[in-house]
Structure P
Amino acid sequence: MTKLHWSYKDVFRALRLGFSAKKVWMMSLGLLFGFGGYAILTYLAYTVAGTDVLTVWQTFRLVPFPSPLDYAFPWYSWVIYGAAVAYFLAVLLITGTAVSKVAYEQLRGDEFYESKEAFRFAFKNSSAVLASPLLILAFVALIVVGGLVLSLLGAIPLAGEIIVGLLGIVGFIASLFVVYLLVVFAFSLLLGPSVVGATRSDTFDTLFEVFSCVNEQPARLLWYTAMVAFLAKVGSFLLGLAASAAGRIGYAITGTFMGEKLADTMGNAAFYFKLSAPDWIPQFFHQAFLAEMNAYGLPQVYLPGDYVALGWSSDIAALLLGVVFYAVALMVVGYGLSVWFTGMTLNFSVLAYKKDEKNVLELPEDDEELIEPVPNEELKDLKPKPASEDPEKKA
């Protein structure tokens with residue numbers, strides 16, 4: 001079992017513990033399924049809105065981002081797009097629970113905990129991970145309905161204004177409680193998978209732990225979460241630089257005899273890998289993203305050139321290299337998220353110790369995991385024998 005300091009020092013372990021082929025593979029697999037479903041549903045939303053698929057492809061490639069300012073996007077397309085975002089978020093949370101489970105078992109000393117078992121655990125406890133934030137939103141919706149009822153009462157001639165004035169303080173307290181619930185909702189998304197991965201808790205126990213961390217350890221929760229986010233970004237950036245350096249080395253060696261042929265093929269491969277930030281995102285983030293691509297030496301990924309037909313063999317090679325680009329990108333982002341969920345597991349472990357003096361690494365195993373299946377041969381021996389076959393009963 002890993003010995004922790006029970007302080008901020010433990011959070012820094014996330015960068016090392018997250019650098020695991022198992023965790024990065026699990027996170028990359030989750031991103032693949034998440035982005036796959038997101039892309040299909042988003043393309044469907046654009047198609048329903050009457051936008052040509054080729055136009056969406058030329059603008060966004062595989063990851064479209066509708067703009068809230070696009071008035072040609074009807075409400076039912078927004079419903080489909082909302083389902084796409086919800087699907088991606090659900091896949092991310094379930095995968096994060098599996099990664100948190102692996103990190104938790106690693107902290108307990110089990111370095112060989114299988115990814116298959118982790119995913120089985122995550123799907124089994126998916127209701128706790130997904131229902132916790134939904135339950136908070138249900139409370140928020142209930143308060144909003146109460147506000148609408150107050151608004152309806154306020155529309156009563158003469159008496160309405162008096163009712164609103166009398167219940168004004170109640171409305172303010174309710175609105176303040178909505179702000180509090182939204183903060184808890186955010187941390188239920190950020191911390192929930194690690195809580196479930198470490199404690200195997202159900203929906204209400206998960207909510208209790210999140211509320212407890214927000215109420216009893218707010219400063220540490222904010223500080224540790226910011227540290228984990230910083231470490232996740234640093235890890236992803238460093239792996240991106242390493243991947244870029246590896247690509248440059250491979251390009252230099254492979255281009256020794258291929259020359260311009262390789263350069264043209266790589267240019268076409270970048271065409272498949274275009275990344276477009278949504279136009280509604282502030283310009284600062286556009287510039288930051290472009291600066292990061294420049295640091296990787298890949299500005300053409302953000303603004304690729306036109307596709308140049310070179311022949312069927314080069315076209316196939318460009319398509320395959322485009323797939324490789326996506327695989328490398330999933331690996332880089334997957335490492336950042338691996339650091340995130342590993343760090344949040346450490347975060348929760350320290351917070352649980354600070355607020356409850358409880359070492360979550362010493363929690364007993366699940367009863368179901370402790371019960372070993374009995375072989376069929378032993379079961380046969382346990383069955384009662386007929387009197388005719390029992391020598392003692394014969395005697």
Structure Q
Amino acid sequence: MTIEHPANALTEQLLDPALYANDPFPLYRTLREEAPVAWCASKGFWAVTSHALVNEISTDPGRFRSGGGIITDEIGVIYESPPTMMHTDPPAHTRYRRLVQPSFKPTEVRSLDADVRAMAQRLLGDVPLHESIDFVHRFSVPFPLQVICSLLGADTEQWPRFFDWSEASIPGTGNMTDEERGQHQMEMWEYLITLATDRRASPTSDVVSQLATAEIDGDLLGEPELAMFLIQLLVAGNETTRNSISGGLLALAQHPEQWEQLRNDRSLIPSAVEEILRWTTAVISFMRTATHDTTLGGVALASGDPVLMIYAAANRDPAAFGPTAESFDITRHPNPHVSFGFGTHFCLGASLARLELRIVLEEMLDRYTSFEISGPVELSPSPIIAGIDHAALTFH
């Protein structure tokens with residue numbers, strides 16, 4: 001039986017979409033200070049907000065498994081096959097990861113620089129000067145979607161369809177009915193499986209061909225496994241980068257002295273990328289499930305207890321980032337953020353996300369002397385992705 005903690009009532013606020021459409025960080029701070037492992041009674045999970053404890057969970061898949069679901073809506077759900085690779089545990093996860101990892105090695109990703117840069121240049125070339133625009137839909141949405149289309153060997157002009165499919169896959173994003181979400185998800189499944197079937201018959205050098213022709217224990221991947229890989233690549237490969245770009249530009253607009261510092265010293269671009277990743281923390285949280293009775297941060301957990309790692313809270317933890325943890329600082333070093341997760345499930349696309357963010361900063365530095373927020377900024381109510389739905393910016 002779970003013993004009620006005095007601060008546990010605060011965790012109920014984590015279930016309110018309005019929290020994420022505003023500013024959740026004061027709540028994260030209170031939980032981290034008063035109850036870094038706190039029980040949410042209505043939903044039945046532990047909320048974990050400290051950097052050290054999030055790392056502890058992430059690096060111990062034997063004690064905290066992913067197969068029980070990765071978001072709180074999946075508590076009690078049993079899948080016939082894992083919907084994403086993130087829902088698997090070793091040794092299955094190790095085998096799956098080995099299949100796709102070669103395409104996302106840093107050396108492979110670096111070879112994409114010219115193509116990714118050309119996409120950024122085309123989109124930024126259409127951004128007007130001295131005019132307020134919604135930068136999210138003008139650049140942040142199409143850019144990573146076009147990159148993912150290219151990686152998958154799909155037509156980059158189809159990125160609007162990919163956007164609808166991606167939004168339908170993330171709870172709390174988009175303005176869709178359940179029926180519309182289901183329709184988009186079915187279309188996505190059919191499109192990607194058809195693409196994989198075509199590549200299996202006539203392979204090329206793209207990621208889809210690699211997966212369509214890959215074998216595990218002598219067998220080709222089945223349809224559910226192919227869909228698992230491809231949907232994750234499509235959705236995770238654009239949602240997180242899109243919101244990191246938007247959130248990073250908003251942070252730089254709110255801290256013009258940091259943009260000026262970056263203009264004067266481009267050697268700060270790598271540390272600026274890492275600070276943008278920490279500050280935005282595009283994936284708010286993921287869940288694990290305790291495999292047996294254990295303790296975490298001195299709190300007793302029972303076998304089967306869901307444990308929600310709130311990365312966004314961990315990334316503002318003064319115990320890890322010092323007294324400036326709640327300040328945006330492009331010179332921050334070291335920067336042990338957990339925006340890509342940690343341990344076994346460290347994000348496969350980390351190198352690609354870093355490449356895209358670096359190229360965006362480089363291309364913007366070549367074009368603009370300054371920019372500012374010039375209208376409404378609308379945050380997504382999603383409890384999973386720290387989304388920015390709209391952001392009006394003016395560039396000079």
Structure R
Amino acid sequence: MSAIDWREAWLRLHPQAALKKLETPFVYHTARDELYEIDARALEFLKLCNGTRTGRELTEDADFVEYCIEEQILEALERPDEIRTRVDTADSPSLRYLELHLTHRCNLRCRHCYLGPPADREMDLEDAKKIARQFAENGGLRLLVSGGEPMLYHDIEAFLEQTRGLGIRRILFTNGTLVTQEKTGRLATEEIVFSMDGWQHGHEALRGEKTFGPLIRGIKAAKNAGIDISFSTMIHRENLGEFEQMQKFIKDAGAVEWGVDILTVTGALAGHQELCVPFETAAPLMEYAFGGGYHGSSDGYACGRHLMAVMPDGQAVKCGFYSDSPLGDARENLAKCWRNMSHIRLDELECRDCEFLLQCRGGCRFRAPGPFSPDPVMCRIYGADRGQGDH
């Protein structure tokens with residue numbers, strides 16, 4: 001058929017669409033990182049779209065089917081081709097974002113690394129794949145593949161190849177120096193996030209000499225390979241005047257997101273605190289950020305409501321900053337670890353009466369001086385007077 005009539009075609013869920021039952025039903029498009037809220041009736045209909053029935057057999061709702069085909073939620077086939085449809089079902093709250101630290105090996109010695117010195121610790125490939133599958137089956141959306149430097153993980157290409165088709169978006173976080181044109185052709189990932197901590201001077205002040213050139217080459221290689229790219233930047237004393245130059249480069253590169261954050265004094269940064277800048281200096285620079293992000297809170301709760309991390313030894317933690325407070329072994333049962341997570345309500349915070357609380361949502365709990373204390377960075381951003389100290 002040159003122009004397929006969906007009524008006569010066999011309807012099938014698009015390979016990049018996944019059915020997710022989170023707090024409510026959704027369709028998640030992994031290639032575009034888009035979440036479509038649907039009702040129970042639509043969910044039941046989409047479950048039936050397995051390539052064995054024609055549109056005419058399934059529904060008379062032309063508007064919905066045509067919308068789904070346009071959005072690549074459904075595809076219309078000329079002949080039957082069966083797949084198994086499934087609905088990934090989450091607990092409440094839903095675990096939507098998982099930081100998977102495959103290794104603590106790294107080729108750099110960054111002056112701000114919150115993990116401290118690199119270590120020879122790696123996750124077994126089968127364990128990593130099992131955790132990724134558990135994450136997908138429990139309603140997961142974005143798998144944040146991290147380290148250390150994940151390009152040094154001994155089975156990175158195999159891990160990415162063998163986690164295709166799980167209905168999740170695999171996002172590789174890298175310093176970029178090991179990303180080459182040859183390697184990008186073998187990296188089966190939907191997105192790469194590059195750490196860019198300034199233009200050449202500022203970046204190398206944090207990450208070391210001769211790291212900027214390889215980063216730029218890695219970014220161009222990923223772009224040429226058609227992989228979505230994003231950026232992550234830490235504000236520090238040596239890059240304060242470089243944000244305009246970074247902004248032009250990042251926008252010209254067609255980035256999906258740009259995350260901008262302030263240094264947190266832990267790990268290697270404890271010995272390089274001269275890199276820190278006052279919160280009031282850093283706060284305006286955070287406005288350069290764009291894109292959705294993934295560390296957000298949800299209605300009535302502070303940050304981390306939908307996020308967890310797993311370290312190379314398999315231990316689940318709130319996020320990478322909380323590596324000394326394990327929630328359990330994710331290799332055994334990821335969902336059980338998630339159920340062990342405590343979630344802080346906004347009305348428990350000391351700043352619960354602040355007029356900016358709903359915009360700020362409590363900020364970062366690790367950065368705050370106490371579990372229920374105000375985040376001083378967010379206080380400065382919103383002009384509240386609760387922030388204490390400079391860094």
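What follows draws every value from the coordinates through simple rules; no lab data is involved. Since the structure is predicted, the reported quantities are computational estimates derived from the model, not experimental observations. Cβ atoms are built from the backbone, for glycine too; each structure is taken alone.
Given a computed value of 1.3 for distance in nm of label points 7 Å out along Cα→Cβ at positions 167 and 335, which structure among P, Q, R does it belong to?
Working: P: 5.6; Q: 3.0; R: 1.3.
Derived from R, not from the others.
With mean count of other Cβ atoms within 10 Å over residues 95-102 derived from the coordinates and found to be 29.2, which of P, Q, R does the value describe?
Values: P: 29.2; Q: 15.0; R: 25.6.
Computed on structure P.
If helix-only ellipticity at 222 nm (-39500 (n - 2.57) for each DSSP H run of 4 or more, over all residues; to 500) is calculated from each of P, Q, R, which structure is the one that comes out at -6500?
Details: P: -25500; Q: -14000; R: -6500.
Derived from R, not from the others.
Just checking, which of P, Q, R has the largest value of volume of the Cα convex hull per residue in Å³? Don't jump to the answer; show the numbers that get you there.
Details: P: 283; Q: 136; R: 150.
Top value of volume of the Cα convex hull per residue in Å³ goes to structure P.
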